[in-house]
Structure I
Amino acid sequence: MSSLRSAPVSGALLASSLAAALAVPAHAEEAADGPNIVVIGQREADANPNADKDAPFKVNKSQNEKFTEPLRDTPKSVTAIPKEVIDAIGATSFREVVRSTPGVTLGTGEGGNAFGDRIFIRGFEARNDVYIDGLRDPGVTSRETFAVEQIEVVKGPSGAYGGRGTTGGLVSVQSKRANFDRSFAVLDAGVGTDSYTRETADVNYVISDKAALRVNGLYHYADTPGRDFVYSRRWGATAALSVKPADNLTISADYYYYRLRGLPDYGIPFDPNTMRPGNVDRTNFYGVLARDFIENDADVATLRIEWQPAENVTLRSTTRYGETANRYVVGAPERPDLSSSNPDDWTATSNPKNSNRRNRYWANATDMTARFATGGIEHAVVAGAEFADERVRNQPYGFDSINVGTADNPVYVSPSGVVMSYLHPDPTVAFDFPLTLGSVSNTRVKSAAGYIVDTVKLTPHLSVLLGGRYDRFDLSYDSEDADGRTPGLQPLKLGYDKGFWNWQASVIYKPSTPLTFYASYATSTNPSGEQIDGSGASYDGISEATVNLEPEKNKAWELGAKWEVADDLLLTAALFRIDKDNARENAGGGVYVSAGKLRSQGFEASVAGTVFGRLQLFGGYSYNDATIIASSDPANVGKRFANVPQHSGSLLATWTFGKRFEIGGQVYAQSRIYGGTTFARDTSVPGYVRFDAVARFRVNNGLDLRLNVLNLTDKVYYDAIYRSGTPFAYIAPGRSAMVTATARF
């Protein structure tokens, strides 16, 4: 599974890219001797517009228009990950990007909450707190990076900015937009181990000084390194058109199309004696080839209007309609039986967890940014309103029993799971049970919000930020039988309608331009049913047990410092505390109460930028002490959160040699993670240290070659642990390598 193989189309594209780029005129080759040419740090036509032109790992400005000041002066911890960093670490999916972000933890998903991009920020669930170009991206799917300009992880409660949820923070994704400056084309073709092949195209065409079109395309296929049978095939395209009917008016429209097909993986079983991942071959696959699959679809259309009626006033309105789908059956290696004295008789059950969800939504966000002065005091005000209508249709799969007897003497076999060898599983076993559809549930959330955030510059050294937001959250839920599949099922209808305020207040002190100190207070709110992909109370969906509970309330304090060293390097540090009150708890017997209090507190530090003009750095460290402060069960008090490492950190460093060559790597480390729902159980996966390597060679101004080696030491480690008392562990990919040719025209 680790041989260097690729599809013929990849080889053809790689060869054509090389040939075209090598044909760049001689004067371009001479320009490579100029003083500003570096390898990964080049300022290309497709460079991230928010990044520092001399330090592309350092983002100067957030893509979120609600943050009016440079990131250096923004009173929040924000990890801004530009596409240059995404390329350098070899990440091709949202999950791979956040995997190496300190303070962010991957989680598991299954039938109760969807398998996909499930994350925790500072210890709190954030799977539905992902925003694309300013609008919430509801539902859980597996997202790609081919059309991404940058990803920002905003830490700490962010209700004043993002609305419901956002307890530990939010993730904001910026798409690539049409560029009026110049036409360009960037073609990537990559091949690698584990059947890796990836081709992307990024083409920007300036039609006139009033119109520009940008198109991105993707084809990707790869097996999962270190795992037998597991693979992913992805393809997609985007088209973004911007026109300027007037100099102060821009109208943009874009469409995003994406498909994923593959064989998913839940990893390996636990050893019930040690409560640690089982001592089995890392390549063992416990799924069933004849049964398991995954399909993700996304079709999203967005219209954006930006108008500047006066020099210091900008109006924006963004409207989106989207449909996404997440369908899968995936074998979970559960219920290990190691009771026999003969290890060859040990077994595990491949339990077919599944989901069949379709999300349909439309949303609009309209806001204004105005800069003005009152009596010598400067203001930067953002005020706006948001509306959304989100719908999730969930119709889980099932498998009909089959008759293995005769018509006269039927013997029905239930497909509750496939029992296979614990040490030597065979995923090629026959599976003849027909796939069926079960009962249907529909969740709909209609939300409306209004907000205002004002950054007030009292003196050249002292500013305050004050913001407030009111949200209305109106959820309806109904379930019904489908085609008589669930005899005796009683239809259920639930409604939950709440309004809530959230606040942000910060003091910013600047003793000098490069240096910022700040103190912030912020809140957020978690209404019942907030995780609209969740099935039932235990997955933070709506239920009869939680429909009458008041929302959870979160408040946070943060003290931080940011220092911009010599313009090209940004250092940050922050102390934080998040308290969750009214935390929902299962008091037993299916009864939920609002009796818990959770606390996440700790320290974060980060670095991004360039040193000596040649050394590029991007990384950070997070310490998180996350514990239960109060509970309806006194035995829970003092326990740690599940799914949260106490220590996590990463550092990407690259060094440029001469004008053409750059080499570097990334190290990522985190401490042990414990399983469970809210509080940690005895089950855990160990901490680890992982190393990656990257090298890049500039052939000429038209061609770069990049080598990525991921998990350089082929470390066996685990991304996440399933929550139950008999869990399984997501085993991370093994070592892989890929070579990518990037041709620019």
Structure II
Amino acid sequence: MTDFPAPRFPRISLNGILAGCTALTCIALAAQTAQAQDGDAVKLPSILLRYELDYSGRVDGYLAPATETGVKSGVPLSEVPQSISVVTSTELETRAPDEVEDAIAYVPGINPSTWGTDDRFDQFSIRGFDMGTNALYRDGLPQKALSFSGFTTDPFMIDRVDVLRGPAGVLYGSNDAGGMVNLVTKRPVFDRLAEGRLSYGSNNTAEAGFDWSDTISADGTMAARVTALLRNGETEIDGSDNDRAFLAGGFTWAPTDNTTLTLLGHVQQDARTPLIFSPIAGEDFDPAFGSLPADFAYRQSDYNHFETTQESLGWELSHQFGEGFLFNQRVRFAHQTTDYAHLDYSYADAAGLHYYAFRNDEDARTFGIDNNVKWDSQLFGADNSLIAGVDYQYSRANVTQFYDGTIYTLPYGNPVFDFPVADPALSSRDRSVYEETGVYLQDHMKFANGTALTAGLRYSRFENEATDLLSGTTSSQSDSAATGMIGITHEFANGLTPYLGYSEGFIQNVGTTITGQTLDPSKSRQWEAGLRYQPTNDLMFSASVFDLRKTNVKDYDLSDPTFSSFTQVGEVRSKGLELEARGRLAAHTQGILSYSYLDSEITRSSDPSKLGNANAMAPMHQLSLWLDYDASALVQGLSLGAGIRYVSESYSTQNNLRITPSHTVADMAVTYATRNFDINLNISNLFDHDYFGVCYDGYGCAKGEGRAIKVSISRQF
């Protein structure tokens, strides 16, 4: 693969874009021009569109040169005054993750799969704050879980993942303290792309995928893309489902150099397996009561299922007008229905293991829109980009729950789930509605001496309403938040770029206490100092230290057996160190090395027993290494990848009564390319290390994922 220098991004003066195009764009232009034959004119996509793709399109290699996630006007990665990592297209294709939480497993500060093998939705913690389902965005718009409706996205549907660590309230409104994970959907491209993929792997899992894109109009102003995947299989759990089918489509129209419109939509059906907890002798029950077979953690009832159907439709519109003005609009509607039934573990005594059944029928809808205008100008001798925007988000979830407290008992001598389970009686029917409107400003100034200053402000109003549809009672809470951010970076000629940043955030905690009261919003603030070093265009070293604080941190209420209620503590402080090396480490080796040190503490709480405790699911140490070696010198077309991830022990709840032990897992990838075919071997948890993803207070443990092997063959058409 040819190495291209990292692009430098001029502030858009539309008349000067061609002269200041990135190396990648210019080479693409030259290649397309060279294809012209017999004097035919080559129709190229919009200049504006090609510029945008530098920030949101495919990234070859392991280092993304730029992002619009941390600074909405779009800047080189080094100019973001906050920790940010980008999981690139190359990394996604090489490691072939099945879930988003697997895709970000090598990013510093991320504790993936915080609830073990749980296929209901993606879960992770960032900088010691769990509830990763509140940190997911897609294409800059929220994609947060509502109750058990997770709006999951398959990694085959995305081009890159931007992980911004720390509060991001100015740009994205209600946002969890640890940061945000922005999934960037595959978009139409104006070059032909066609790939088919077949795979088979562990647990009888078969998969077929297809990805196609091309120009579809004679004048070269329209392009389309279709991405599809069909998977049928199981997991290690007995009688499990690991099925998915999605069809995603995109259409881009770029009628002029000043205007682009991209439509994006998808439909998806999943049949997955719920989280399985298993009690541990000596921890959750007296060993004198009896013992459990070694494979008990992989057993479940036939009653269990988690089936979802979701659809989304949206668009992105950009229009350049006037001198240096650019209007951007992003819109997405999404809908999901969820049918979830679970015979779940409750407690153990001398009589055996006791289980209860519950079922949730859910209908969740979300709508998000972000409008902003960017103005590029010269100010105080600096290139200045000012973003002014208004955004709005709406979500509604109707949840009907069936739970009556009926207990099913498994004796220790014969703990099998071979008995029928009846649907419990109706227990609740609730509706939750969330609305948020925000007005924001962000300014980015780049001086000729290498200094860049970024500052922003936001004002948001938000309301959370919870309605008991059985009793007709409603509780609501309205609030507002003003947040700000400011940061400075300075790029020295030797490639060193130190930075200092301050950022704030807030989140309206969706959910209720066990008495039905809506939760109070959380606010967060962070100071961060860091240093980036870029010795070459495709390698970056990063280091950061931070002090992050969040108020009203929610945690599950252990007195609610259905895990549907929450408690809150006053303030949690998280401070630490993160190190990352990402990119081309040697002539034939690319990869990622990351380390995180975290010190979390509950500094304020109405419960004195929690003061001084560590936050839940906040491991002190994490270390990961992934190397991708081009072995073509040994065998033409061969590449070898290997990685290792270590996560230290952590507490499961804010009560600090139960420790989840540390674990280390290794991963591997082998690719052999011949002609138009790629043959891939991917193995996660290479040595089949047996570990727990989480051990919960008085509740048992959930297994982490065991070894999974997948062999695939793909062909370019």
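A few points about this structure:
- Computed 2.8 for distance in nm of label points 7 Å out along Cα→Cβ at positions 244 and 292 - originating structure among I, II: II
- Structure (I, II) behind the derived value 1.00 of FRET efficiency 1/(1 + (r/R0)^6) of positions 92 and 164 (r between Cβ atoms, R0 = 35 Å, to 0.05): II
- Structure responsible for 27.3, 80, with Rg and Dmax of the Cα atoms in Å, for residues 276-451 alone calculated and labels I, II on offer: II
- Ranking I, II by mean projected area of the Cα convex hull in nm², the structure that comes out highest: I
Rule-based calculations on the coordinates, nothing more; no lab input. Being a predicted model, the structure only gives us computed values, none of them experimental. Cβ atoms are built from the backbone, for glycine too; each structure is taken alone.
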